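No value in this document is a laboratory result; all are computed from the given coordinates. Quick caveat: nothing in here was measured; it's all calculated off a predicted structure. Cβ atoms are built from the backbone, for glycine too; each structure is taken alone.
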Structure 1
Amino acid sequence: MEHIRSIDFLKGLAILGVIVMHSTSYHTFPKPVEILLLQSVPIFLILMGTVGAMSLNANGFDWRIYFPKRIRRLVVPLIPVFFATILIAYIYGKQMYLGWVNLVGEMPVAGPGSYFVTLALSGIVIIPLLWIVSRKISMAFMLATCFFVSLNIELFPTPGLFPMILRNIFFFALGVYLSEVVVTREVPRLLTVGVLASILIMIIFTQYPVFDIETLYGNCLTAFFVAGIIITVISLEWSWKPIDILGQASWHIFLTQLVVLIVFNYNVLINLLLIIPIGLGFYYLDSGEIPFLNKSVEHQ
């Protein structure tokens, strides 16, 4: 599978955005910066779909290979973090929940952005299913179905883990769609129209609020705007090695911030100085590779 460094670059910027959002009120930033920060999680979700589908496009779907690889990448690093949060809850007397939902990514102690763990684990199953539907039926059918499922949850919100996954399923679907676009670099009409429509919706809803701003910039109505950012960065081949490395280690850095911010949450600079080195060290211990010296790191 082709290694696209701009994908690492995007993930690196996104993980920095996640830490910044969890360290301070993003409403204090100028509106353009606030809007870009709020794309961090959608960027991750779309890129999960893109990278997963790129792997499937290159190698086909063999569950005996695909699922162990995904579990090794996502679940194995999660295990020590899971038990670390239990230890923290015990030491600091924090409220803790243990039950069946822990099996689908619910952390024992809710930390900043802990819901993303459930979304990431759900992608292990959802992304190959969407890829199969796009191949067996059609890409258009898969996209349209996921869009209306996500839109229905957006318009008629229901609490719970399963509705949360369905609310975000269109991001995975859009990632599967982009898996071919990022390779050919040919922008289809649907993507162009979608990006323009998303920008128009954002302008209208910013002036005449229907959703709160955080919801607006993280739903299916504005997902094509995020896709536009991704395609632009990849087409321009933006890449900078220090940020690329953060992208390669982004899952480990995210898990690290779950633990650190439960106990310490000072300010943006201190949080970054704590979380980034620990997260990179965690990545090194897990992968057995030194990212700065690794010349060819394959998308995992």
Structure 2
Amino acid sequence: MFSPKLTKNNHFRYFYDDIPFSFRKAASQSFSTSHGRVSRSIKSWKQECLIAADEIHQSFSKPIQILFSGGLDSEVVVRSFVEAGITPEIYIIEFEDELNKHDIDYAKRACQSMGLSFNTLKLNLFNFWQGPVWDYARPVGVCSPQLAVILWAVNQLDGTVVLGAGDGYFRRDEGSNIFYDYESEISYSLYRWFVYKQKESVPAFFQYSSELMLSFCLDSKVLRFLRDGKSRGLLSSQRIKHELYSQHFELEFRVPQNGFEKVQVQDKNLRDEMLKSFPGSDQIYRVNAYRYIQSFGGDLPMDFDSYFVNFQNLQKP
């Protein structure tokens, strides 16, 4: 079996029925993930981003190639490399008929502000979704038309591809004050594609090291969110993403978009068809946030428990 080089020391893994880096063969299979324990003291989230960028640059021999969508996550990835003194190759997916003009305009402006050149990958989205999309969906059970586009773009590149995925995501159920780390099987099609292609790259920058993952969890804004999220009426950490990211990096505020706003009907229809073709491939694996953060090991802040006093049961699975 191909042993992929996708994260630092392959610390991060996904499983089907406890078999790492495998593929779904039946709807009844269980999906889960695991991460390594930290091996040193944790620095700030930005410092860990820059450390990860440098370690990726040192660990992979091929040029660093980043897909820049114009969103917050991919911009942080680009800025992490630039601020670490590394000049990556930038690739921007450009849909015909200006379907994602809002996003790519921002991506191009951001590149110009950083003095970076960029390349465009042009795609007729409607033609792609009408047939070729299944060449990417079937091998790894992708049930997201949008992620299939990312896989297409990755397939055009021959370097060390770094994707702005794997960002920390905490969510609570409506009416509950207990937050969970949420891992969506759908997003792990990115990992599965690199395993399928036997290509060493970084499918999820924000999961590259356990230190980077834990530094996000221990950021003061994230801890306050976990403590006060319910009282603030917040269901997920997505609501504080710009606030969190912009305290570390210079980011222009923009209305959150993903480039697919104009094709929502087509996206839903194709997504439904994919879910029928790959039953069970939309599982969620979640872990109580308190237990999740503790599982990294390492030294936690002296006041760590105080952020979880509102949890009904700290050990609830």
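If you rank structures 1, 2 by distance in nm of label points 7 Å out along Cα→Cβ at positions 44 and 244, which sits at the top with the largest value?
Numbers: 1: 2.3; 2: 1.6.
Of structures 1, 2, the maximum of distance in nm of label points 7 Å out along Cα→Cβ at positions 44 and 244 occurs in 1.
Thinking only about distance in nm of label points 7 Å out along Cα→Cβ at positions 20 and 188, which of 1, 2 has the largest value? If we compare distance in nm of label points 7 Å out along Cα→Cβ at positions 20 and 188 over 1, 2, the biggest value is for 1.
Can you say which of 1, 2 returns 26 when relative contact order in percent (Cα under 8 Å, 6 or more apart) is computed? Derived from 2, not from the others. With respect to FRET efficiency 1/(1 + (r/R0)^6) of positions 28 and 284 (r between Cβ atoms, R0 = 25 Å, to 0.05), the largest value across structures 1, 2 is given by 2.
With helix-only ellipticity at 222 nm (-39500 (n - 2.57) for each DSSP H run of 4 or more, over all residues; to 500) derived from the coordinates and found to be -22500, which of 1, 2 does the value describe? Among 1, 2, the structure yielding -22500 for helix-only ellipticity at 222 nm (-39500 (n - 2.57) for each DSSP H run of 4 or more, over all residues; to 500) is 1.
Structures 1, 2 were compared on Kirkwood radius over Cα pairs in Å, and the highest value belongs to 2.
Work out which structure the value 0.90 belongs to, where FRET efficiency 1/(1 + (r/R0)^6) of positions 84 and 100 (r between Cβ atoms, R0 = 30 Å, to 0.05) was derived from one of 1, 2. For FRET efficiency 1/(1 + (r/R0)^6) of positions 84 and 100 (r between Cβ atoms, R0 = 30 Å, to 0.05), the value 0.90 is produced by structure 1. Computing distance in nm of label points 7 Å out along Cα→Cβ at positions 164 and 204 across structures 1, 2 gives 3.0 for structure 1.
Structures compared: 1, 2; top value of mean count of other Cβ atoms within 10 Å over residues 156-163, i.e. the largest, recorded for 2.
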